[in-house]
Structure P
Amino acid sequence: MTDLIIFLVDGNPVPKQSTRFDGRGHAHTDPRVKAWQDIVSLRAKEAMQTREIIKGQVAVRLVFVLKTHRPMDCDNLSKGVLDAIKNIVFEDDSEVFNLHIVKHVMPKANPGVMVEVRAGELLPPFVREK
């Protein structure tokens, strides 16, 4: 049986950019990023209530719905979600062997993200012909 977890997170997705440091060398996380990650973690915990954490390789699909065309990099959108669900859905984001990110701009739709995590690889690895 394939382990499959799917859940939705409502709210405006917040991209997680590189860690910023203050003048004293302390790391700083934007409070908006922290709040978004808290919501994502909560939804992940709800989805995993009766499930065991997925161990080993995983494939992840993230489908973001955004209200505006404001520039947001897909990789920054994914960082916050992956960090928020590690140790809940899977052990570490280094176990993500396949990551599919989709970004839709839909001004009249409810913003959020659909998270799908599967055990193993969703697609076969790319093999270069010799």
Structure Q
Amino acid sequence: MNEKLTNEDYTIDCTGDACVGDEVRFERAIFSGSFRKPKFAGTEIVEGKIVSDSYGKQKQQHTFTLMLQDGKRLLIKGRNLYRNGCKRKPWKNEDERLKVLDEKHSRGEDARTMRFYRKEMIFE
């Protein structure tokens, strides 16, 4: 795990299983140059609270909306949130977090099932 992500407030690794309500800290790559010829410009630490999430209809790509500390919103795909590891602050009531996670997992399973049926209909 990258040393930059270590912070006494963000103590729990939630890589692969973040949910709405989590206050997260992660590292992401930043690029300069054009879209066609990007140049790696380094990394930045992002901190924010997950305020919503969704699964894309076609590919079930998990997308999170974070409220950043400066009040701006950031839309980020789960694969990018988790890429370099993700840490979170503990909740006051971790049992509440488990309820939110159960609901998230249920929506994910439903989305995967719907995608399976859509693909099956295409090939029939």
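What follows is calculated from the coordinates using simple rules that are stated; it is not laboratory data. Everything quoted here is computed from the prediction, not taken from an experiment. Cβ atoms are built from the backbone, for glycine too; each structure is taken alone.
Comparing FRET efficiency 1/(1 + (r/R0)^6) of positions 28 and 108 (r between Cβ atoms, R0 = 30 Å, to 0.05) across P, Q, which is largest? Can you show the working numbers first?
Numbers: P: 0.30; Q: 0.85.
That would be structure Q.
Given a computed value of 2.7 for distance in nm of label points 7 Å out along Cα→Cβ at positions 92 and 116, which structure among P, Q does it belong to?
Checking each candidate, the match is P.
By the measure volume of the Cα convex hull per residue in Å³, tell me the structure among P, Q with the highest figure.
Ranking P, Q on volume of the Cα convex hull per residue in Å³, first place is P.
With relative contact order in percent (Cα under 8 Å, 6 or more apart) coming out at 41, pick the structure among P, Q it was computed from. Intermediate values should be presented prior to the final figure.
Details: P: 41; Q: 29.
Derived from P, not from the others.
From which structure (P, Q) was helix-only ellipticity at 222 nm (-39500 (n - 2.57) for each DSSP H run of 4 or more, over all residues; to 500) calculated, if the value obtained is -9500?
On the way: P: -7000; Q: -9500.
This figure was derived from Q.
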